[in-house]
Structure formats: C-alpha cells, structure tokens
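Some structures are shown below for you to check.
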Structure 1
Amino acid sequence: MGVLDLAYDHSSGLYTNGSVIGGRRDGDLEVVGLIGNVGYARRLNERLTLDVGVVRTSRLQRYGSVATGRYTEGYLGLNAGAVSARISYSPDYLRDRARTLYGEVNAGVDTVAKLRLDGHLGYLNCLDAPVRWQCTNRVDWRIGVSRQFDQLDLQASLSGAAAPGGRSLRLGDNPALVVGASWTF
C-alpha cells in the first residue's frame, strides 16, 4: 500500500491537503481511498494556536456490495508547542446518521541522536446511531519513534484500541506495529 500526500499552507493561516491511497487488489494497482482537508490555523499568543477545519474521508474499497469508510468531520483544536488537543464531530461516521464525537491528545518530544518520540490518546463517543449499526465507544492509543535524515523520515509505532471493559476492537493482534518512510520535496 502507498500514500501520496499533497499539502498547501498559506501565510494567512488557510491550509488544504489531500491524500490518495493506493493498493493492490486481485493483482492490480488501484486507488482505494481519498482524504481531503481544508482548515484555518491562527496563533492566539506566543505558545497557543487555534486550528479549525473539515475533513472528508472516502475509502473506495468495497466489501461485497457495501462501500465503507466514507465520512465527514469538523474539528476544533489547540496546539501548545509539543502538545496538541482536538475535538472532532462527525454526523455520518462510517455510516449515515451515526453521530460521533472524538477527542484526542497528541504529544511529541525530540531526544538524543535526533530521535523523536510521540504519543497519541483518543476517545470515540458514539452519540447516536441507527439501531442496525452497533457503534461502540472506544479508546485508542499510539506510541512512536521517528528519525529524520535530510528529506527522508523513518517512523515506527505501536498502536491499539479497546472498548470499555478492555475488549479488543482490532482484528488480529492488538497492539499493532506499523513502520513507514516519508520523503519530503
């Protein structure tokens, strides 16, 4: 699987970015997802920045006759140096009329040998969903490390998710190890 990200930041604080996600299916290379984002960031003081925007995610991959992974969410966030917090609302999280609220806190710190440690903690609250769709409140987390080499960035992270009472929500192993590389030009 591969991801192509394009982003533009304007000096006014307006920004936009998009991602095209490609993968193999039945031996053929195809686009399996799209993510678009538009937002505005404004510095409130020397340490605090306000961030507001809208994201649209469309996973084009189909399972049988049902398309999955299409949703829109609006968000409001605050960034203070190495720590950020965001709350997001979605009126259609993965399914029509499945309203959710998601809160997250992210932090990162530079360490010795140019290694960067980062972490994430989030909570999904299912506000309302049609009876036919079981929406489950859940906690998700991630810890990671990355290293920048000029334009190349290497990353590794460990992540997991659980429902109240400690029930695992992932198929397969929980937690999961993810490794990646990014090239900036």
Structure 2
Amino acid sequence: MSLNEWYDKGLDPDEYIETMQVNKEDLLHIYDNFSLPGDEAFFEEIRSKNLRAIILTEDWCGDAMLNMPIFLKISEVTNMPVKALLRDDNLELMDQYLTNGTARSIPIIIFIDIKGNEVGKWGPRAASIQAYIDEARAQLPPKDASDFEEKQKQMHRFISKSFRDNQDNWSAVYESIKQTLKAI
C-alpha cells in the first residue's frame, strides 16, 4: 500500500482518542495543559510545507501518551492533517519503521507531502527522553532476579507519572519534533 492509502485508512485523532481505554485520561491531561511556545515563524514555515502525518500508536503505550498530544498541538497550529493507525493492526507499515532495525517501538510519526511521499519521520522518543529511560533501565536488577518484574513495574509507573506531570519532558518532546520538522 502507498502512504496515501495508509493515511486514508487511519483514524482522525478525535476518533482514536475516543476509543482509548488505558491512557486516555493522561493523554488528555497533557493535551489540556501543554501550551505551545510562541514559535510563529516556525509554525508558518511548517504551514507552507503542506504536510500530512500518520501516527503509528497504541493506547497502552506511555511514549504515545506523552508524544501524541504535543504533536497534535503542533499539527493544529500548522494546519497539518493527521491520521492515527494502531501499530498492532498495521504491522506491514510498522515493520517499515522499526527502531534499530528490530523493535516495533511507537509512536512513529511519518510525515508525507501532498503527493503522499515520505519526507520525514519522528519517533519513538526525544533523545533526552531516551537517555532518561536508559538510565532508569540501568537501575533495574538483572532480568533473572526474583524482584525484576516488581521493580520493572515500579519503574514503568514512575516513568508514566513523570511523562504525565513533568513539563520538562513535554518541552523536550516539542523541541525534538520541531527539529525534525525544520529539517524537512
């Protein structure tokens, strides 16, 4: 399938959010509380590119919970149409955007031009967020330790709360997406 066909298959962001059952409240919290900086020159530059975006996402994904609402704010102010596709229902597309060639990490945002050509992609994380995750994982006991699963669950809860409440994370995501868009 072409990227235009994938785009046409996607859900409007509001439709996707309405179907959410795991991270909907936290995604909406970030959306309602994140304010875009006054980057009017950047926003005008992106408007002039006439981009569209496909987001590969899933409701259970904490990274998507953090990144999607920030990207939606950017898309709204730049008049960029967006469609969401569930990763697990669209593995044929997902497998074209593997992280490090192996991982089906999400979200992945695919930017396409008016003809449906890919002109850029972003995801699954801002570099500073990746460093934060790597540091947290380094603190876990070995995978064969009896308390590994418990400690991993605690780490995931802490990270999710940080994604939801730490506005520095929101700013890092915004700046990372901005840099990707400026390079297109």
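A compact table of results
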{"item": "Highest-scoring label, criterion being relative contact order in percent (Cα under 8 Å, 6 or more apart), among 1, 2", "result": "2"}
{"item": "Test item: distance in nm of label points 7 Å out along Cα→Cβ at positions 52 and 156 calculated as 4.2, pick one of 1, 2", "result": "1"}
{"item": "Read-out P(r) over Cα pairs in 5 Å bins from 0, in percent, computed value 1, 7, 11, 15, 22, 21, 13, 7, 3, 1, 0, structure in 1, 2", "result": "1"}
{"item": "helix-only ellipticity at 222 nm (-39500 (n - 2.57) for each DSSP H run of 4 or more, over all residues; to 500) from the coordinates reads 0; which among 1, 2", "result": "1"}
{"item": "With Cα Rg over 2.2 N^0.38 Å, for residues 12-115 alone derived as 1.09, matching label from 1, 2", "result": "2"}
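We did not get these values from a lab; they are worked out from the coordinates using the rules stated. Remember, it's a predicted structure, so these values are computed and weren't measured experimentally. Cβ atoms are built from the backbone, for glycine too; each structure is taken alone.
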